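Visitor: Take a look at the structures listed below.
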Structure 1
Amino acid sequence: MIDATATRGVVLEMKDERRAMHDGYVFLDEKCLLLAAEILRELERYGALRREFINLNAGAIAALEAAIARHGLHGLQVYPAADLTGSRISDSRRAVMGVRLQEVALDAGSLAALPAMDPSPEAEACRRAFAGLLATAGPLAASSGNLERLSLEYQRSARRARALQDVLLPELDREVYEIESHLQELEQEDAIWMRRQSKA
């Protein structure tokens with residue numbers, strides 16, 4: 001239904017609003033493209049970290065099996081663990097289109113440990129293997145979190161862009177068209193009335 005107070009000024013305001021909505025849609029569309037590119041870069045990084053983690057995990061399992069074969073399960077359980085009290089996690093952050101991204105690294109230090117009662121190369125290799133696995137877990141977890149945040153922001157932005165393109169902009173276009181059509185009809189009626197008055 002056309003508002004009886006609709007005027008050319010209202011139409012101009014609606015067209016300004018449409019331009020602003022269209023600019024918002026363009027921004028969201030470009031944002032989605034930038035986020036998608038960042039997701040692809042982060043996926044590549046995540047894939048490399050995951051492959052490294054899987055390889056290190058396989059090496060750690062093999063080292064654990066060798067250490068258990070040498071010391072037995074109970075002997076390995078009392079073998080001194082690496083001292084991680086001097087380790088430090090470094091965390092650098094950056095933002096892409098408002099999405100906070102992290103890069104994490106573990107500086108494990110010297111990984112010193114108390115002397116073992118029955119030291120062996122197998123147990124030492126096992127300790128080093130799991131320390132390496134631990135150092136890779138942090139960057140992998142950070143990359144996984146980055147992908148989650150990027151994905152959520154991409155979905156949110158894509159939903160907003162679709163709402164503008166598929167719902168709000170077409171509705172506004174239809175309203176502007178209806179008001180302009182109504183105003184043209186009124187102008188034609190006024191012109192006909194004026195002609196009739198001038199002839200009378």
Structure 2
Amino acid sequence: MDPPRAAPTVSGRAFLGLLKSIKRRGGDDLLKRVVNGAGPEARAVLARPIGKLSWQTYGSFISFLEAADRTVGSGDSRFAKVLGAEAGKMDLGTVLKVYVALSNAERLIRSCSTVWASYYRSAGRMEAVSWDPDETVLRIYDFDAMAPVHCRLMEGWMTSAMETLGFRVRDDAHERTCTSRGGAVHEFWCCWRRGGRLA
């Protein structure tokens with residue numbers, strides 16, 4: 001019999017990025033409304049300071065993200081994608097700024113497994129399958145518990161990270177397969193260019 005898997009966790013800096021985005025949008029009042037709308041697990045985590053290097057439960061992260069999507073957005077996960085885009089810009093300006101200095105899309109894409117592991121533990125693995133500008137594909141394996149609202153967050157993050165490097169991503173970038181829709185993996189696809197027009 002296989003030993004039980006460790007529960008997935010999320011880095012404190014990922015959580016803090018969400019808090020910062022909500023607070024910037026509507027101050028302490030909006031943040032309080034989102035926290036109140038989150039579940040008890042999220043409220044317990046947010047009742048104490050969150051350190052950047054800490055690890056928090058995945059359930060609390062998703063509960064907070066879903067509450068933000070309901071409170072600020074319309075509950076259809078589109079606001080989660082907006083939060084992901086904001087997080088991508090913030091991350092490329094801080095912890096991942098080496099990629100901005102290099103302005104190298106392929107390097108960022110190919111390093112996705114390291115970037116994923118720095119944000120999520122016991123949460124499967126991310127792998128770059130292709131980094132061609134016309135067919136860039138990233139997959140997340142062994143993470144059936146990944147919530148759909150998190151998938152939307154990642155769509156926004158990936159597109160924003162590429163655009164922060166100076167690349168244009170076509171509007172139809174999206175998650176092509178998802179375990180919540182019966183897929184074996186989470187597969188994200190995009191087409192990008194350095195400047196110029198995208199068809």
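Read-outs: derived from the displayed coordinates by stated rules, not from any lab. Because the structure is a prediction, the values reported are computed rather than measured. Cβ atoms are built from the backbone, for glycine too; each structure is taken alone.
Visitor: Which structure, out of 1, 2, was mean projected area of the Cα convex hull in nm² derived from, given a value of 12.0?
Guide: Structure of origin is 2.
Visitor: Sticking with this structure for a sec: Determine which structure produced the value 3.2 for distance in nm of label points 7 Å out along Cα→Cβ at positions 24 and 176, calculated from the coordinates; the candidates are 1, 2. Intermediate values should be presented prior to the final figure.
Guide: Working: 1: 1.5; 2: 3.2.
This value belongs to structure 2.
Visitor: Comparing 1, 2, where is distance in nm of label points 7 Å out along Cα→Cβ at positions 56 and 80 highest?
Guide: Ranking 1, 2 on distance in nm of label points 7 Å out along Cα→Cβ at positions 56 and 80, first place is 1.
Visitor: Still on this structure: From which structure (1, 2) was helix-only ellipticity at 222 nm (-39500 (n - 2.57) for each DSSP H run of 4 or more, over all residues; to 500) calculated, if the value obtained is -27000?
Guide: 1
Visitor: When mean count of other Cβ atoms within 10 Å over residues 8-15 is calculated, the result is 20.6; to which of the structures 1, 2 does this value belong? Could the numbers behind the result be given before it?
Guide: Working: 1: 12.9; 2: 20.6.
Of the options listed, only 2 reproduces it.
Visitor: Work out the source of 13.0 here, i.e. which of 1, 2 gives that when Kirkwood radius over Cα pairs in Å, for residues 112-183 alone is computed. Mind dumping the intermediate values first?
Guide: Numbers: 1: 18.0; 2: 13.0.
Corresponding structure: 2.
Visitor: Now, a different point. Where does the value 6.0 come from, among 1, 2, when distance in nm of label points 7 Å out along Cα→Cβ at positions 16 and 136 is the thing being computed? Present the calculation step by step, with values, prior to reporting the outcome.
Guide: Details: 1: 6.0; 2: 2.7.
Source structure for this number: 1.
Visitor: Among the shown structures 1, 2, from which was the value 1.1 of distance in nm of label points 7 Å out along Cα→Cβ at positions 72 and 120 calculated? Don't skip to the end; give the middle numbers.
Guide: On the way: 1: 1.1; 2: 2.0.
The value was obtained from structure 1.
Visitor: Ranked by relative contact order in percent (Cα under 8 Å, 6 or more apart), which of 1, 2 sits at the highest value?
Guide: Details: 1: 34; 2: 20.
Greatest value across 1, 2: structure 1.
Visitor: To which of 1, 2 does the computed value 0.40 (FRET efficiency 1/(1 + (r/R0)^6) of positions 104 and 144 (r between Cβ atoms, R0 = 30 Å, to 0.05)) belong? Each step should come with its number before you reach the end.
Guide: On the way: 1: 1.00; 2: 0.40.
Comparing all candidates, it corresponds to 2.
Visitor: Thinking of 1, 2, which structure, once mean count of other Cβ atoms within 10 Å over residues 128-135 is computed, gives back 13.6?
Guide: Label of the originating structure: 2.
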